[in-house]
Structure P
Amino acid sequence: MSTKATIPPGGRRQFILAGLISLIAGLFGGRRATAAPAKTTGDPMTTHMRQGEPPVQPLDTMLLFERGDDNNGRAMTHEVLSLIHQEKGKNSYPWTMYASLETHHETGDACVVCARLHKHGPGWSSGLHSEVFNHHRGVALGVNIEMSNDYTGPAETKAIGLNIQAVGGSAPMEHGIQVHDGGNHFETAIHLAGKGSTGIDLPGNFQVGLNLHNNNIRLGEGACVELDGKGQIRLRYKNNRIEFLNGDRCFAHLDVNAADHLV
């Protein structure tokens with residue numbers, strides 16, 4: 001008599017299926033063991049959380065956090081939402097917060113991120129604030145703006161990297177853009193490294209178009225100062241001469257190596 005156990009056809013299928021389930025469970029169980037589980041604390045998050053009595057705003061939002069405080073104790077920050085992110089990997093693209101908008105609207109305004117500040121006290125305030133602490137080689141940017149334009153239609157369109165607009169109030173603001181020193185300084189305050197028809201365009205109406213105070217204007221040899229709206233009457237330094245030009249024709253010059261004399 002044979003002592004080998006036999007498995008009926010239906011039992012064989014169940015046996016193989018049970019083995020596959022055990023194998024898959026073992027594989028996924030091992031993967032879960034290698035990843036550190038997330039630690040959660042605090043109250044369960046809902047779509048609307050409110051602390052205090054902040055002013056109600058007309059927002060059609062899926063997730064709303066509101067906080068209204070009256071803090072007069074120890075000076076410290078008070079956040080509504082905090083995101084802490086650390087990446088130690090060498091091959092990674094860590095993005096702490098990502099916001100994406102795709103819109104086809106024709107009436108209204110589209111905005112991926114909106115920051116609105118109502119300043120009622122004398123304290124330092126900022127609609128958007130960025131701090132960068134550079135500790136290694138490479139590029140470190142406080143704000144990076146990348147633009148793309150593939151519209152080729154006949155209608156007028158404007159693609160602007162940074163738009164600053166004075167929109168309200170009864171008193172003028174002081175500066176549209178200010179670059180100043182803190183604990184350090186910039187070797188070059190504003191650097192235009194691109195190319196185009198105009199580096200800085202000043203079509204506005206100002207009493208003084210460019211106030212240099214005690215700073216110099218420097219041009220490379222052969223570059224011109226244009227004295228009319230069409231760029232025909234020009235002044236330049238070239239080949240040891242200060243030249244006055246009408247178009248490409250030099251109609252007067254001063255030899256910088258000549259003796260001093262009254263013009």
Structure Q
Amino acid sequence: MNLNEQVLEIILKNPGTSKKILAERFGLSLYRLNRLFRHIERDLNGRTLVHDDERGVWIVRLDDSKCLGMEWMGFQQGGYRQCDCKSLFQDGRCYEHSGCEDIEMVAFNRKLDFLAGPGDPTARSLSQLTMEVVRDLMANLERIIPITRRNLKNKLELLKILSAACVALKWKEKMRRQRTEGYVPHEFAARSRQSSVNPFEYSLKKYFAELEIPFDSDKDQVLKAWKRLALCYHPDVMGSDGDEEKMKAINLAKDSIFRVKRWD
């Protein structure tokens with residue numbers, strides 16, 4: 001009795017035998033065991049061999065007039081059985097079990113692979129595209145009508161990935177807007193610095209803002225603003241209601257303005 005016959009005999013006597021047990025008993029790797037299963041299946045007239053890592057190995061008798069897909073019934077109900085539905089596709093299977101690919105889904109997947117780059121498409125890889133491209137992909141995918149359950153699962157998974165990519169792109173756009181609010185382009189910033197008598201005057205805007213006065217205020221206005229704020233925050237004036245840190249900031253602002261402006 002050769003190896004194929006020995007393995008087949010064990011499966012027929014003990015349906016649901018684990019693949020791991022068969023591999024260990026005959027000293028085979030799982031790869032070689034799967035190749036052995038393909039050789040065994042060629043000699044099964046009107047039957048097929050179904051093997052699963054968790055549910056073991058089973059022999060199922062086939063009816064060519066029905067779908068060739070297999071349904072798991074449980075160990076108590078005899079393991080696997082052939083699907084009762086009619087065959088609808090070229091691979092001899094029904095909507096639930098067919099592995100046939102819709103032409104439109106194949107074309108869409110190829111386009112997605114081209115745009116997303118190597119590897120399976122992810123929300124991260126697709127977020128490198130523009131929002132317009134991602135939304136166009138979603139619109140094209142939503143128009144595709146899946147012909148099999150496998151196509152439907154693929155479509156739903158891709159829609160989730162594309163939706164997540166849209167969220168990521170919206171977040172990026174929001175962060176970009178926040179970073180650019182109040183941003184002065186380089187050429188205008190350079191022009192503003194060059195237009196000042198003292199180039200350091202451009203950096204004084206925050207100090208004028210600290211004193212709550214316009215950027216073009218003169219020496220007297222700066223002094224008046226400093227005195228007004230000092231009366232509000234100086235600890236010697238306000239006692240416990242004073243703010244020492246705020247007073248330090250006010251003094252720094254006044255001193256910096258006077259130093260850069262070269263006011264006595």
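None of the figures in this text is laboratory data; all of them are computed from the coordinates on show. Please read all numbers here as calculations on a predicted model, not as lab measurements. Cβ atoms are built from the backbone, for glycine too; each structure is taken alone.
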Out of P, Q, choose the structure whose coordinates give distance in nm of label points 7 Å out along Cα→Cβ at positions 73 and 105 equal to 2.8 when calculated. Q
Work out the source of 79, 24, 17 here, i.e. which of P, Q gives that when semi-axes √(5λ) of the Cα gyration tensor in Å is computed. Q
With helix-only ellipticity at 222 nm (-39500 (n - 2.57) for each DSSP H run of 4 or more, over all residues; to 500) derived as -17500, matching label from P, Q: Q
Among P, Q, structure where relative contact order in percent (Cα under 8 Å, 6 or more apart) as derived comes to 9: Q
